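Once you scroll down, you'll see the structures, which are given as C-alpha cells.
No lab work stands behind these numbers, since they all come straight from the coordinates. Just so it is clear, the structure is predicted and the values come from calculations on it, not from any experiment. Cβ atoms are built from the backbone, for glycine too; each structure is taken alone.
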Structure P
Amino acid sequence: MALSPSVRAIAAFCAVSALALPLRAQAQAYPEKPIHLIVGFQPGGVTDIAARVVGQKLSEAWKQQVVIENRTGAAGMVAVEVVSHAAPDGYTLLVTSTDFLTINPSAYAKLPYDPDKGFTTVASLTNTPVVFVTGMGTGINNLKDLVAAAKAKPGTVAFASPGPATTNHLTGELFADVIGTKVVHVPYRGGVPAAQAVVANEVQFGVIAISSAQPFVQGGTMKILGVASPERVSLAPQWPTIAEGGVTGFDAGLRVGMWGPAGLAKPVVDKLQGEIATALKEKSLLEKFAVLGAEPAAMSVADFTAQIKREAERYAKVVKQEGIRIE
C-alpha cells in the first residue's frame, strides 16, 4: 500500500533526526580524551603562544588536557600534512597561520595537502600586523621618505623579510605595486635575522613582525615607518599606520587560526568555536596577546573563510606578477 505524502514526510523527518542523533551525542560528550593541537612553528612565536593560551582556556573550561605539539618544517607544512591525515573526531587540530591556504597554493609548485578539500575551518584566533621599519642610518624618517626614495631609483631600494613567499615578502611586493615602482627583495632565515639586517643598514627597509621589531625599536636602533593594518596596535599606539603615511589599502599580517581534518562534524566545530570565542574576550588572554602585538580576531567561520579567499586571490596576483615559484 502506498504511503500518503504526510506519512512519507514524517518518515523522512524521523530518518534525518535519527542520523543527527549520533552527531549531537558526539558533541555533547566531546571532549572525552586529550586534544592535540598541532602547531606548525617553533615554541615562543605568535602561533605557538596563541595555541598555548587558547589551549589552556579550553582545558580549564572542559577539564580535559590539551597537548601542544610543535611539528616544524617546510614553512609550517609538516604540521598541516599531519592534520590532513588525522581522524576527523576533533582530537587532532591544527593551529597555524593562514599562509597554507592564502599563499602556498599559488607560490609552491607542489603541496603535500589539498588546500580546497583537506580541512574543516574551526576558528580565527589572532591577527598580528606586520610593520615597515628602517635603520637609523638610512636617512628615511617616515613612510613618505621611503616612497620618495623607492620612486626616485626604481629597483634599487631593498627590503628584508623572514623568507621567500611569506606574508612579509608579499606585503613588500604589494607595497611597491601600490606606489607604482620596483623594490628588491632580500630574504633572510627568520624574523630576527631580517631585523638585524635592517639595523645594520644592509637594506633600506624591512617588513617584519612586531615581535621581531620591538626589541630593536626599544633599543633605539630601528624606526617604525608604519603598521600594515587599518588601525594602530594596542601594544604601541604611537606607531602610525601605513594609511596614515599616505599608502592605503593595507591590512597584512600573520593571521592565526584553527582547523580540523576534512569531515569534522559541525556540532564539534560549533562547540570549539563557541568556547574559543568566549576565551578571546578574557582580559588575561588579551594581555598575553598584546605583548606580541597580536590582536584577538574572533569571527564566524563564514567570515573567516571569506577573508581567506580574498587574501588568496590578492596574493596569487602578486605571486604571478613577480614570478615567485618555490619547488
Structure Q
Amino acid sequence: MISEVELIKRIRRQSSSPPLDLLKGIGDDCAVFIPNGANGADTLSLITTDTLVEGVHFNLTWHPPQLLGQKAAAVNVSDIAAMGGVPRFALLSLAVPTTMATSDLDAILEGFLSALARDGVSLIGGDTVRSEQGLTLSVTVIGEVERGQVLYRSGAKAGDQIWVSGWLGQAAAGLALYQHGRAELQGLYPGLRNAHLAPQPELTLGRALAQSGLVTAMMDMSDGLASDLGHLCEESGLKALVRAESLPISGDCQQAAQALGLAHQQLAISGGEDYSLLFTAPPAAGEAIAGLANHSAGGQLSIIGEMLEGQGVLLSQAGLTRHIEFQGFDHFAGGRL
C-alpha cells in the first residue's frame, strides 16, 4: 500500500499549473490566494479542509458527540492559526449513517457551531449525504491574513531554532487511556483526556507570532512531531536536529505512559493530534519570542532543536543520533483507533 506522504507527492506532481493569483497550493496547512485576482490586495485569502472518519479519527464509544463537533471545527481552525491568519467562514459536509440517533447528531452540530462562534467563524454551507459505513465530517474553513504576515512551511533557514508550543504527546496519551480501557486512569488525567477529545487551536499565539515578524516558518502538529517536522524540512530544503532532553513532556503524560506500559518519548515524537504550533526563528529572536508568549499570547513555548543544512529529521539522545522523520500517523499504514 502506498504511504500517505507518497500519495500526496503523486497528487502534487499530477496537479495542473497553478494560476497566477494562487500564491500557495498543495504542501502547506492552507492554500493561499489573492482574492478576486487583485494583485495589489493587502489581505490574502486562506482555505483549508480536513475530514474526520469514524473508526479512523474518532470512536463514538468514548467520544462525546458535542466534543466531536468541537474537534471537527478546531482541527481546521488550527490550520488557519498555523498560517498566522484569522478564520472567517466554514463549510460542513456530513455523511450520516441511518442508525445514528437524532440527539447525537444535534449534539455534534451544537458542538461544531459553538466552536465556530468562539473563534468568530460563520457557517455558510456544506452538504449532507447518507453513509452506509459510519459517520464522516468534512470541514472547509476560509480565512484571511495580511500579505506581509502569512507564514509558510518553506521559510526556515539554516541556524534557526525549532520551537513548539504546549506539551507534546498529550493527545496521544489521552487516546491511549481510552484504547487500553483504563477508565480508572481517565479521571486522573483530565488534561490528557481533553487533549484528545477537544483540542484547542492556537489562534491567538499564531496571530501574535505572525505579527511579530520574528518567525521564518510555521505549521500546526496533527500527525506528530516527527512527521510534521519532516514536512517542514522538505518544504524548506533543510535538515532538523531535535534534542530529546528538550522535548516538553508533561508529568501527567509521563505517568500515564508508565501506567500503560508505553514510552512517553515515543508518544511525544509520533503521537499526533496535539494541534500545537511548530515554528522556526533565528536565535537572535529567542528572547522576544519568549516574552511574546509570556505577555501577549500566553501558553508555553520550548526550543527543541535547530535547522541545519541537509535532509531529514534527526533525534539526538545520550550521545547517539538517529533519523525519525515521518514516524507519525499515516492513514495508509493502519488506523489510529
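Which structure, out of P, Q, was semi-axes √(5λ) of the Cα gyration tensor in Å, for residues 140-283 alone calculated from, if the result is 32, 17, 16?
Numbers: P: 32, 17, 16; Q: 29, 17, 12.
Among P, Q, the structure yielding 32, 17, 16 for semi-axes √(5λ) of the Cα gyration tensor in Å, for residues 140-283 alone is P.
Match the computed value 24.9 of mean count of other Cβ atoms within 10 Å over residues 92-99 to one of the structures P, Q, and report its label. The structure behind it is P.
Suppose helix-only ellipticity at 222 nm (-39500 (n - 2.57) for each DSSP H run of 4 or more, over all residues; to 500) works out to -10000; of P, Q, which structure was it derived from? The value was obtained from structure Q. Source structure of the calculated read-out (FRET efficiency 1/(1 + (r/R0)^6) of positions 60 and 188 (r between Cβ atoms, R0 = 30 Å, to 0.05), 0.80) within P, Q: Q. Starting from the value 3.7: which structure in P, Q was distance in nm of label points 7 Å out along Cα→Cβ at positions 100 and 268 calculated from? Computed on structure Q.
55, 54, 45 is what came out when Cα extents along the principal axes in Å was calculated for one structure; which of P, Q is it?
On the way: P: 87, 41, 34; Q: 55, 54, 45.
Working through the options, I get structure Q.
Set P, Q, criterion FRET efficiency 1/(1 + (r/R0)^6) of positions 220 and 276 (r between Cβ atoms, R0 = 35 Å, to 0.05): the highest-scoring structure is Q.
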